[in-house]
Structure formats: structure tokens, C-alpha cells
Structure I
Amino acid sequence: MKAVVWHGEGDIRLDTVEDPTITEPTDAVVQITRSAICGTDLHFIRGTMAGMVEGTILGHEAVGVVTEVGSAVRRFGPGDRVLICSTMSCGACRNCRRGLTAQCDVANPNGPLAGTSFFGGPQATGPVNGLQAEYVRVPWAVNTLIPLPENISDDQAILLSDIFPTAWFGAELAGVHRGDTVAVLGAGVVGQFAIASAFRQGAARVIAVDGLQTRLVTALRQNAEIIDFNAEDPVQAILDTTQGIGVDAVIDAVGVEAQRPWAGPAKQAGDEQADQFDAERSQVAPKTNVQDQNWVPGDAPSQALQWAVSAVAKGGRIGIIGVYPPALTSFPIGAAMNKNLIIKMGNCNHHTVTPPLLDVVAAGLFDPTNLITQREPLTSAIEAYESFDRREEGWLKTELTVS
């Protein structure tokens, strides 16, 4: 079969690899119909998430049809349309039974003290081959797969494999309440869904911060207020529009790949921290393979965290869903403590978060497909990765058609 395979920093290829098979009674094999490219995938290619194993298939978002199941899989059978959760979970351990499926005690092959196990990630997450392929072996299939109703299309479902649930989870982490003013840092596709989620969880105002115009225009279409950090100091702009108080909650949808402002009043502050940011980048990305404009790590790893702490009101709340690798140790802990902030973070508990969102989409209350900006065949995945990595205007979410 064809699959997108990681061979090293800056080196991904569309390879022909062996078809997956059932290796455990809890497995299923799924024929992929839709996959997608996520910003998290770029961390592995840029080098900002170390520990990848050569030969690992990339990707953690997919929809497909079950072709085979192991003897312990009693919920699914061949021919079932399914959504594959990005994170794996057994459904039976202590954490799964309390809804903390991203921290399943048994799904990660590295043992119960290991963190989240997700498809297509580094050694610390498994590794488990990912979903940018024609077929995939799904461990712990009973809990990692979710059945799809007939009235949800593959195009809608692919955005429920990771992006929409993660954004919804981010708004929950930020404790969004009715009437809140919420800042969303980063208006990529996760940020866009965070805007939608914050409004649906009761926010009265949502302020989106980004540096790309097409992303800001998309946020504006969702009735968010927008701040271009290359034209304004985002923290000062947020304070100005909240009478100096700050927002009630912040959702960090940026993570370690933050970029310093290249113009405007915030540029000077970023430049003054250049040495700190450079040291952080060396810390999180000790090995890179920059090729012209591709695979360049972000140049301000802790910037979004600093902006979040500075822009939120005293006693406010921050939800972090942007990816930060274990190697990053910078956080403005003193400023956060002095403001009595509540800070929550983590990987989405997909198995528990996703089903209610499927109901929302199935009922026609929200159509996520408006945020798909590119549809490419799996055979064009490498070129699509390169365009997405360069942050080209208009490249928000790329769906990969597999079969």
C-alpha cells in the first residue's frame, strides 16, 4: 500500500509499504477513505518534537471502513464506516472509565507511566504507525473507533477525528462560561474551531490573534474580533478593548511553533527576547533539516504562553491545546502565580469529547467542512505538506482523499 513515511527531519516520502494485519485480538484493520494533514505532523518534520523512529507512517486523522477485526472486537465488523480517534484508549482502565482516555494506562506500549498514545507520533507515544495510508491497524479498536451515522459525510467526519474535538476540549480547559470574553491565540484550523467552540459554549466575545490575513478573515466570518500581531501589540490591543482588565479566558492554539512579529509595535519586544527564543528553539529542536523555506521551526517557542498570561484578567483561565514538547521548560510561572490564574492543558480525550460533536454535526447545527481549504489525493501529500509548512496564504486545512 501507499503511505506517507517519516525518514528523518526534513525527509518524508510517499512509500510503498506492507499492508497492516491483525496482531492482537483487540485490533481492527481499516481501509482509509479520508485522512488529513495537521500542524502537529509538522513538528516531527521540522524537528520540534524529537524522538521519531525512521519508517513511522505519519498522520493521526482518518475516516474509513473496517475490513477485519480481532477476536476481542465485539462492537465492529467488516463494512462498518468508522471515525478513528487520534488518541488510542482501551476503554477498561481506571483513566478510561473516568473519561481521561488520552491518558489510558495501557494503550501506550511504553507502559502505564507513559503519556498519550497517538497515531504517527514519536517513540514516547508508541510509536504506532499513522493514518496517512491506504490501510491502518487500529489498536484497542473498540474504544479507538467511533461508528459513523449515515448522514455524516467523510468530509465532515475527518474534521471530527481530531481538530474539532481538540478545539472543543480547549474551550473546556479554558472554562468558557456564558458571557465570557475569550482570546484565541492562533487562527489556524484548530484556532478556527476554538472560536466556534467558545461561542457555542457561551462566550459573548471572541478575539482571534494571528499574523496571516486569510486566517484573520476566516475568523472575522465567524464573528470573532481580530488582531493582527504584525500590526498591533496583541496584549495591549486586548487590554484596550477590555477596559484594561484583560479577557476572562485564553485558548492557546499556537504551541511551540510560534513566530515572532515581523512588523508593528510588538516586533521590538520579540527582538529583545531573541536570545531567549533562540535558546528555546535549540532546546526543543536540537536537530533540524531546513530546506530553503521549508521545515523551519518557529522562532518564538514560549511567546504564546507569555501573551496568554499577560492578556488574561486576574483570576482568569488559560486552556493550552497548542503542542509543547517535553523538552521545553520555559513558562512565565511567576507572572501567572501573581495573577491567581487557573491553567489547564493536555491532549484531547477524543473518545469522550467526540460523540456529542458528532450529534451536533448530524443534526445540521454546525458544518465543519467550511474550514477545509484544500482537497488533495494521497499521491500529492508531499507537495501538500510543503505548501502547508510554508504557511502559504489560504492553506488552512488539507484533506487527503485516499480511496
Structure II
Amino acid sequence: MATTAKPQQQVTHFLFSIVLATMACTLNRDDPLGGLPPKHCLDGGYKPVFTDKLLLEEALLFCKTTLENNLKENVNLVRVSAPLFVTRASGFNDNLNGIERPATFEPRDFPGTHLEVPFSLAKWKRWALHYYGVEAGKGIVTDFRGLRCDDDVDFTHSLYVDQFDWEKHISPEDRNVEYLKSTVKSIYKALYDTEQAVCEKYGIEPFLPEEVTFATSDDMIRDHPHATPKQRENILCEKHKAVFFIGIGGLKEDGQLRHDGRAPDYDDWITERPDGGFGLNGDLLVWNPVLKQSFELSSMGIRVNPEVLLKQLDLCNVPERKNFVWHKMLLDGTLPQTIGGGIGQSRTCQFLLRACHIGEVQHGWYNPAEVDILKKDGINLLGLGEFDADPSAKSS
């Protein structure tokens, strides 16, 4: 398939960063309580499924274990261990939108050596397939834990990231949208089967449809030109309940993001598809019946090959990255062709257990003023997330 990029997409790094910064910040920073769940969830409008903390912990483990097992079976993955930090010089950390700050530290006895807690493992996983010698048609999955200091902190976002990061070795001939869709169906079946098991075990009403619907950012821009990206997602998810939204990253002819930002060196967002759109990646979205809005569970895609990598680095005006260790390994053919993604663990648990705030299913930190409001409404966050500055405070 041809890889093309329109001339209007040749923007400066400055403009690209400004656009991405705008997209990355969805929290209303003018509202001191902008991270609270929707109003209909407050003032008694929401009742948690679990009030017993130990039973909740049991349910969280069941959700995660069941989902991981289903992923391994459906996508042909093997569980491997993962690093908690990588070196800055290696280029193994993901750059997300290119503006976020990684959590960084120096080892005591090696000043000047910069180690970073990764944002995700998109690059590391591709290297790991080479490291473990995984053959085509098989992949890996790992239990990733990371920190994102610049993420919004609200009812669906946390500074702490936990996800099932997976990556699969594919052949060059599989770099097409049909293979992407086939893999999405396998991922979705793992989620669907997990919801069925969780609902049966804990007496929750199932919600997900048996089949996922596919849509493209290009079609949604054409059909809803004046809607925001979030509004377009809401339109799709309210109608279909589960949607894979194809084509994330890259710019429209007017220089604005087509839908959302993607780093230039993992997902392929410039390859032209047979439908005339661009990108071999996407987001898996569902309609959240508690929050009554679209809800992202996973992002994934076919990864860049050497040709696409160089083009996307140039589009983002970061050609110097090709001198990093990881990028050199990709360009010289050491790293295999892959497809991969991440499935948010706490985000998925929030959906499966019908929680209105991610802090109900994850140990995190949240706006203390919002925490007080949530507690008055009977919404208690997990662990130290319910406290202000004093971790010795006793839970009520």
C-alpha cells in the first residue's frame, strides 16, 4: 500500500506542538472542580456496586486476570515481564504527543545518567519481540505500570497508568486495514467475554454488544464537520455501544489534528487505506452507561516500518530521533514488523464494575476539594486517593 502525506501536513514542530497541547488537555482548567464526574452521577444519582473494600479488590483481580487470559488466548500472546524505567538515551520511552514530561531520576552512583519511567511500552515491546525471538503470528503481553505527570487528573484520568501492553509479530504483508480489523475483533472478543464473566459472577447487567462497529475519523469529519472529536465519539458510541475508531494522528488540510495526537514513531498514521482515509491505527471506544458518554478502553495500531518512520519523524520535525538506539534498530531491519496496543486496566475495571470515578478502582491522587465532594455523595476513592496531604489519616 502506498504511504502518502499531503503537502498541507508539512507543518513546523512549533505549530504541531501547539495543536497537540490543545488536544492533550481536555480538563476545564477554568473550573476548580473540573475533574468531577458528570452532574447526574452526583447528589445521590450514582450508587457504587461494591461497598466492601475487600470484595472490590477481589473483583479487580478477577477482572484483570480474566481479561489477560482472554487476551492471551484470542490474540496468541505470551506473558512477559516489563521494565519500570528505561534510559533516556536509548529512545525506548514513548513520546506520546511530544510535550509531556517523563518522571526522571539519576542513579546515586551514576550522576548524569537519566532514567525515565515510561509513558507506555510501545517501543520496548517491539524490541522485546526481537529480544525473545518471537516468531510471526505470535506476540507478548505485559503488566505495565507507569507515571504520566502531565496527564489530566479527573474521573477517568490518573497520574498512574496501568495497562496490558501487548505486541504481535506480523509479516510485512499484514500491514493493511483488514489485518487491523481482524485483530481488533479478537481484542474486542476478549473484552466482551470478560464482561460476561464479571457480570455473571457479581450480578451486574451486561452491556456490550456481541460485535464491534468500525468507523473512520475521515468519515466522521465529513459527516459531522462542526463537531469536536469528543462529540464525534459520543455520536458513534451512543448509537453502536462499541466502536473501533480508525485513523488517529496526523493533520487535516487546514493544519488541525484529524482527531487526536499520536507520536511519530510507533503507530502508522499516514498510510493511505483503500477507503481513501489515512492511518492503520485506532481507538477502541464504548458507551459508558454510568457516565453516559464515550469511553476509551484501548488504543492500538499497526506499527511504523522504516519508510513510514522517516516520513512521520519529518512531519513532526524530529528527524534527530533516528539517531537513537531503538530507531536505528528499526531502520536497519533488526526489529520485526508488528501490531500492538495498550488496554487500560483501571479504565477497563471502571467500566466493568460500573464505577463513576477511576479512583474507585485505583490507588491514585486526586484534587482534595473534589475528593471531599465525592465522599459526601458516598463515592469513596481507593486507598490514599481519598486523603489530602496526611497519609496517616484513618479511613472512615
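The numbers here are math on the coordinates, done by the rules we state, and not lab data. Nothing here was measured: the structure is a model prediction, and the numbers come from that model. Cβ atoms are built from the backbone, for glycine too; each structure is taken alone.
Assuming 1.09 is Cα Rg over 2.2 N^0.38 Å, for residues 214-341 alone as calculated from a single structure, say which of I, II it is.
On the way: I: 1.09; II: 1.13.
Source structure: I.
Using the calculated result -10000 for helix-only ellipticity at 222 nm (-39500 (n - 2.57) for each DSSP H run of 4 or more, over all residues; to 500), pick out the matching structure from I, II.
Values: I: -8000; II: -10000.
Label of the source structure: II.
Assuming 0.60 is FRET efficiency 1/(1 + (r/R0)^6) of positions 94 and 246 (r between Cβ atoms, R0 = 41 Å, to 0.05) as calculated from a single structure, say which of I, II it is. Show your work: numbers first, answer last.
Working: I: 0.60; II: 1.00.
The read-out was computed on structure I.
I, II: which one has FRET efficiency 1/(1 + (r/R0)^6) of positions 62 and 238 (r between Cβ atoms, R0 = 35 Å, to 0.05), as calculated, at 0.40? Numbers along the way, then the final one.
On the way: I: 0.40; II: 0.75.
Matching structure: I.
Check the numbers for Kirkwood radius over Cα pairs in Å across I, II and tell me which is largest.
II
Can you rank I, II by distance in nm of label points 7 Å out along Cα→Cβ at positions 222 and 318 and just name the one with the largest value?
Working: I: 2.1; II: 3.1.
Comparing I, II by distance in nm of label points 7 Å out along Cα→Cβ at positions 222 and 318, the maximum is at II.
Using volume of the Cα convex hull per residue in Å³, for residues 110-277 alone, single out the structure from I, II with the greatest value. Before the final figure, lay out each step's value.
Values: I: 178; II: 189.
Sorting by volume of the Cα convex hull per residue in Å³, for residues 110-277 alone in descending order puts II first.
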